[in-house]
Structure P
Amino acid sequence: MVQRVLIAGGYGVVGGTVARYLRRAAPDLEIILAGRSPESGAALAREIGAATQRLDVADPAAALADLGPVDLIVAALQDRGDALIQAAMAQGAAHIGITKVVEETGPAVFAALHAPPRRPVVLAGHWAAGVLILAARPAIVDFDRIDSVAMAALYDAADSVGPMSAADAASFSGRALLRRAGQWAWVEAGDHARTLRLAEGLEATVQPLAALDVPSLAAITGAPDVRFDFGEGDSIGTRAGGRASHEGLIEIDGVLRSGQRARRRILVSDPKGVDHMTALGAVVIAERVLGLDGQPLPAGGLALPETLVAPEAAIARFEQLGVRITVEMEAA
C-alpha cells in the first residue's frame with residue numbers, strides 16, 4: 001500500500017530538503033508539499049514528482065478534508081496552536097514537529113495523554129531535530145556515572161538559511177532552562193554565557209537555550225548539571241576557506257565503567273549547514289515512522305527522536321548523508 005506524507009512548509013529550505021531525501025528513499029511514496037502559497041512549491045513538486053496543497057495552520061481542517069487521509073504529517077514550520085498535531089491525532093496519522101522548545105510542548109503532551117495517538121507523535125524540537133542527541137547516545141552508555149552534560153551549537157552567519165531558521169536564530173535570547181546541582185532553573189540566558197571551544201583555534205561565546213535536549217539529556221543520564229548553548233561564529237567550513245558548515249558539540253563528564261574519570265567530546269559537523277542537518281534529523285525520524293528503514297512500523301503514542309530511532313542506525317544514516325561525527329576521549 002502506498003503511503004502518503006504531507007510536509008507542511010514542504011517547499012521551504014528544510015521542508016524541501018526533507019522531501020528530496022524521502023523521494024530518494026521511497027520512489028513510490030506519495031508526497032504532498034503544503035503551505036500558504038502552493039505555487040511556490042510547483043518547481044520542487046515537478047522535480048521530485050510530488051503534489052502541492054494550500055495549507056494555513058490557522059485553519060488546516062479544510063485543506064486536510066480536501067486532501068483525504070495521510071500517513072504522516074511533517075511540520076517543517078511553526079504551528080503555535082498545535083493545529084497539525086490535533087489534525088494528525090484525529091485522523092490517526094503520525095506527526096513529526098521540529099520547531100517546539102520546552103515551554104511549547106505542554107499542550108501536545110496533555111493531548112496525547114488524554115487520547116493516546118494511534119501512530120507516533122514525535123516531539124523533535126531538539127537542536128537539528130535530534131541529530132545531536134542521537135549522536136551522543138552511544139557515548140553515554142560507556143559511563144557508570146555522568147556528572148555533567150554540556151551541548152552546544154555554533155551558527156555561522158555565512159550559512160545560507162531559510163526564513164524559518166533565520167527567525168528562530170533571532171529569537172534565541174531571554175529565558176533558558178538549566179539543570180544545576182540537580183535542580184531545574186529558568187534563568188536569563190545572557191547572565192550565563194560561557195566560552196565554547198569547538199576545535200583548535202575555534203572558540204565562541206555561547207549562551208543557554210530552553211532546547212528539548214536539556215530535559216531529555218537529564219532523563220537519559222541522570223546528570224545533575226545539564227545545559228544547551230547557542231552562539232555565532234566562524235564555522236569549520238568557513239575557516240577552511242569553503243562553504244559555511246554547522247557544528248554541534250556534546251561534552252560528557254563523569255566516571256567510566258572502568259572507574260576512571262573521563263570527558264568525552266562528540267563533534268558533529270554538517271558541511272552543508274544547519275538547515276541541512278535539521279532536515280536530516282527529520283528524514284531519519286520519518287524513515288523510522290514509515291518503516292522505510294526496513295524495520296516494522298513503530299507503535300503509536302508520544303515519542304522523541306531518541307526514544308524512537310536506534311542511535312547506531314541514525315548515526316550511520318547521518319554519516320551516509322554527509323555529516324561528520326568525531327569522538328574524542330580526554331582523561332579528567
Structure Q
Amino acid sequence: MELVERPEPSPGPGQIVVRMRAASLNYRDLLTVEGRGGSYKLPFIPFSDGAGEVAALGEDVTRVAVGDRVCPMFFQSWFDGRPSAGNRRLALGGTRPGVLQELMVLDAEGVSRFPSTLTFEQAATLPCAALTAWRALFEEARIRPGDTVLVQGTGGVSIFALQFAKLAGAAVIVTSSSDEKLERAKALGADHTINYRSVPEWGKAAADWAGGGVGHIVEVGGTDTLQQSIEAAQVGGTILVIGVLSGFSQKILIPSIFGKNLHVIGLSVGSRRMFENMAAAIERNRIKPVVDRTVAFDAVPEALKLMQKGGHFGKIAVQFSPTS
C-alpha cells in the first residue's frame with residue numbers, strides 16, 4: 001500500500017464531492033489488500049466503510065447540501081427492493097474505488113445522512129458492518145422479542161448483531177476464544193457466552209442453553225464454524241451466512257439441513273432504504289457503535305495487521321484528520 005497525491009476532483013452533473021473524514025476496517029478489506037478478494041486493476045483504492053461531509057455539488061443536485069454529514073453506500077446502485085445482479089454491481093472497494101481517499105466523487109443518490117448522535121469515526125462503521133447485521137436480523141430473519149440469536153466472535157458485524165438483537169428484545173449467545181472479550185460482550189447485554197476453545201462442541205452447548213436450539217445464527221466463520229452452527233440451530237431455524245473468517249469451503253452434512261428444515265441465507269450488506277431505516281433506529285435509541293481503537297490515515301497497514309491477528313473488539317476506525 002502506498003500513499004499518493006492526485007488532483008482534486010470536481011463533480012459532474014448529478015454528482016457530489018465528499019470530504020472523507022473517517023473509514024473503518026472490514027475483513028473483506030484485508031482480503032482485498034492481500035489479493036484474495038477478487039481481481040482488481042491496479043492502482044486500486046480499497047476499503048468500503050466510511051463517512052464524511054459534502055464538500056461540493058454538481059449541477060442539478062438537490063438531495064444533499066454542502067456540509068451534510070453522509071456515508072457513501074457500499075452498493076452505489078441498490079436503493080430499495082431485493083438484491084439483484086444489477087443493483088449489486090457497483091460496490092465501493094470492489095468494482096468501484098474505495099473510501100481511502102480524502103476527496104471522493106460520488107453520485108448524489110449514492111450517499112445517505114448518518115445519525116446526528118454519532119461522530120465521523122462511529123458513523124464510518126455503518127455502511128457495511130452495521131448494515132449487514134441489520135439486514136440479517138430485521139430484513140431476513142425478522143427477529144421478534146423472545147427469539148434467541150447466536151453471534152460468532154466479537155468483530156464488527158457480530159457486535160452490531162448483539163446490539164441490534166438486544167434492541168429487538170432477543171436473547172443473545174456470543175462465542176469467542178477470549179474470556180476477556182466474552183466479559184465485554186456481557187457488558188453489552190449478552191445473555192450467555194461460550195468459549196469455543198474450552199467448549200469445542202459449542203453448537204450443542206448453545207442448543208442446550210436455548211432449550212432445544214437457537215432460532216437465528218449469524219455465521220461469520222465459514223470453514224470452521226458452519227457445521228457447529230447447524231448443530232446449534234433449532235428446527236426451522238435460520239443461519240445467516242455473512243463471512244468467511246476461517247476459510248471459503250466446508251463439507252457439511254446435508255441431511256442435517258433438510259432434517260431440521262433450516263433456512264440458510266447468504267447475504268452481503270444491504271440497500272439505501274435499509275441503511276436509512278437502520279440509521280433512524282440508531283439515532284432514536286442512542287446506539288453507539290463499538291470502536292475498539294482509532295488509527296491515523298497513514299497507519300492503515302498496521303491496522304490491517306491487527307485485524308489479521310483478531311486483536312480487536314468491535315471495529316477499528318481510521319481518522320483522516322483531527323475532527324469532531
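Of the structures labelled P, Q, which one yields 3.8 when distance in nm of label points 7 Å out along Cα→Cβ at positions 23 and 199 is computed from its coordinates? The read-out comes from structure Q. A value of 0.40 was derived for FRET efficiency 1/(1 + (r/R0)^6) of positions 71 and 159 (r between Cβ atoms, R0 = 30 Å, to 0.05); which structure in P, Q was it taken from? So the calculation was done on P.
Rank structures P, Q by distance in nm of label points 7 Å out along Cα→Cβ at positions 95 and 303 and report only the one at the top, that is, the highest. Could you put the intermediate results ahead of the total?
On the way: P: 1.5; Q: 2.7.
Largest one: structure Q.
Tell me which of P, Q gives -9000 when you compute helix-only ellipticity at 222 nm (-39500 (n - 2.57) for each DSSP H run of 4 or more, over all residues; to 500). Among P, Q, the structure yielding -9000 for helix-only ellipticity at 222 nm (-39500 (n - 2.57) for each DSSP H run of 4 or more, over all residues; to 500) is P. Among candidates P, Q, the computation of mean projected area of the Cα convex hull in nm², for residues 127-310 alone that gave 11.7 used structure P.
Where a number appears in this text, it was derived from the coordinates with a stated rule and is not lab data. Bear in mind the structure is a predicted one, so any value in this text is a computation, not a measurement. Cβ atoms are built from the backbone, for glycine too; each structure is taken alone.
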